[in-house]
Structure 1
């Protein structure tokens, strides 16, 4: 039973996760005063070819979830398993993303414009349904208001550090729900207890538990000065090709890690992801002990690995009368909140979990 556990350890807490720029002052400021302050544009893995059995639409939406778009298509008669999206996008924002439906139901795409705040910008066709994860990343343009007077200089100093060392690939608050409790529900499910919405949200709650351990392990490495390093037993990933290999000599790989050519991948534990060997495995065991868990607890889950750092790209800082606009690109699956907390050094607002589950989909 979960009564045997310290449940507070399973509650998400941004403040407990170290930024890498803690020695640099943040810009302060606030986010999302207006919908237009937060813009996200999906970067597709491929563009529709113009031919094929699936109709595609590039959609811009305001103050709506991606689920709202899907529900409109369902109402128009499209089966849910026939609707394609590459990822879910913020509600309180202006966002652009592609959707697909079978070509015989292409007329349903026009129904999206009946929604207040939706524009269909482009339509096309392609040979396959758009699938989850069929994107390279996301382009963000975020306005920070009421920032410090020297905000631009502060932001630039932190950006330079993030470009050189990479952004810590923490799972952000979206993964853990409005009150940070999703991993607690995941623990309860792991222990065979009932939770509200457990059947419908079981996968999401369990992945939140995996994510919590990932965050703890990444924080541990930052705390111990291992963020820019790989250690023996790591499964490292090449940033350019995506190739993964076992690190047998950390000293040989030191330069590539410091130059952000490779980064350690950290486990999302499951039956396909066992404990790493040697030093990396010792840190993983330490994480299990902290939460009073074992690797064997996760054998019902598939498991995967997630890179510990991501590259910040296409950065632009533009001054405004009360702050700045910060534009950048992140690869799929990473969180803009991980960047913003480094830059701003303030609590980052959290969108309700039904509004933003991008990490689960991206």
Structure 2
């Protein structure tokens, strides 16, 4: 296990009715910009709860942050925040809204062109304070400092992170997920599952605690994922799903262990080019990535096969293949397609996808930095 420092300043407020806790968490004199997405918080009562908790504070609403938040939209929010004299941001939504709010918070304090935060990885030294009310368990953005933003005009989807962009707090009320469409629940389960895989299926470093923690979270997702679709109002199921998705990417299971993230990088290019949901791209890329890199990941794939899927019979290659198949079947059981053709996409765009990876400097990906453009091409080809 490698040396590491674990730092996470986000305060989690978990449970039914906890949106009311905003009154104690948001500064009394704050001028608040509520950031949100397409409007479901208006119909499910979440926005009304937020506004009631804010009381007599000055608050304004910026809506329309996309499922893949765009630079163009977020810069409109930056302009609104400056116009209204905002000094506190409150993200109310899923990971895309929270990611977008992190960028807004950083852009408001950034000197220069804010897109440089993503394209040039310019350092973010300060950001406007913000909190979140999570409405969709998936990305873990409610308890980490990273975000992924798209530039519509450029066709780019890039990531950033900074110690300045942790939420001050995040409210997690599982009951607000009851009304979510099944597609969003399915995507959330897949997203969280692949987040864990990216930190787990690499190579052994003697990190028994992190391995067992990751395996436990994966097993929970295989159990509660289908239950969440079958029984949408089961509080215990939704609570365990929400907390697992948070723990999947709050930095804890990745502390002291090698990490991959090549699946995410290849997936981002599919979203940027074809507009697929983030989780859909992960479900497409991951089985192909594990197959192409089965030798590099052999020891952890065998461990994954035994501990997560209870696969103990057969040769090493047979067990690895069975584990990859079990992963694919699980995603499809969650109603998420695992091949490009499931979304009516053929292999004609593979060269464009690989060229975009090269354009973004993503030519040495993975835990061994050995996912070259040629390896990426093989993964895309296998994913068709």
Structure 3
């Protein structure tokens, strides 16, 4: 295991009824901007609970933040924050709303061109407004990390950034608020969390058994609980386990001291930017192909994954790796997230477009060995036509 420093300042309030604790978490006297997406929080009761909890605060609102939040929309919120001198932001929704809020928090205090935050990966951020979140869709882990991904709709660019200045001060996680989610969002969330773990786990041995076992435990939990979230949609215990797994998958803990990949995400981002696929849908398409194309470089961890996660011990090494890749693809399909480009109406022409977009963005040395180039990307996507 490599040297590392792990720091995560986000306070987690987990469980039913925790929205009521908001008043104690938001600074007294702060003017609050409540940010949300398409309005589902108004139909599931979350909006009313948040407003009741903050009845003693001045609360402004900004709705309409899209899935894969648009830079153009977020800049409208930045203007509102500056004009109204907002002192605290509250994201109420899923990962896209929280990601968007992170950008708003940083951009509101940034003196230069706000796109710099994204084009330079967050390195220009010196400060940000404080913010909290009320999570309604477990998937991205954004409620407990310092990462964000934003889409510039006008140019079909999807870029991410990280900064220690944009950790949420707190996040409320009430699994009861996920019971009304559509099945598509449930499946997407489980796949998203699963691939987050895989990006930090499926690389090469790093003498890090603690991190490996943490990662494997999360994968096994998602494999066990994910399908139950679809088949038993009213089971609160299942939803709680899925929610906590998604948070733990990307709060930084399992990734400290170990190599990480993230090529599946980088390739997937271009599929979303170009063709509008859900984020998790792109991950389900890309990961099986990456596992196959890089099976030699990832051989040791693939065999470990096959045995510890899928219980595959019989047959020769290559057959076990084949079976593990097939099991991964089947799991995504079981979660009702298709793993073939054709399922989304895309053909081989989409592959060239993705490769060209990656090359234009300079994303040509991906993966833990920086060896996933355009040819490897093309080969991986071809396996998922």
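Readers should treat all values here as calculations from the given coordinates under stated rules, not as data from a laboratory. Everything numeric in this text was worked out from a predicted model, so none of it was measured. Cβ atoms are built from the backbone, for glycine too; each structure is taken alone.
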Work out distance in nm of label points 7 Å out along Cα→Cβ at positions 205 and 309 for each of structures 1, 2, 3, then name the structure with the largest result. 1
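Given that distance in nm of label points 7 Å out along Cα→Cβ at positions 5 and 181, derived from a single structure, equals 3.4, which label among 1, 2, 3 identifies that structure? Please list the in-between numbers first.
Working: 1: 1.5; 2: 4.4; 3: 3.4.
Structure of origin is 3.
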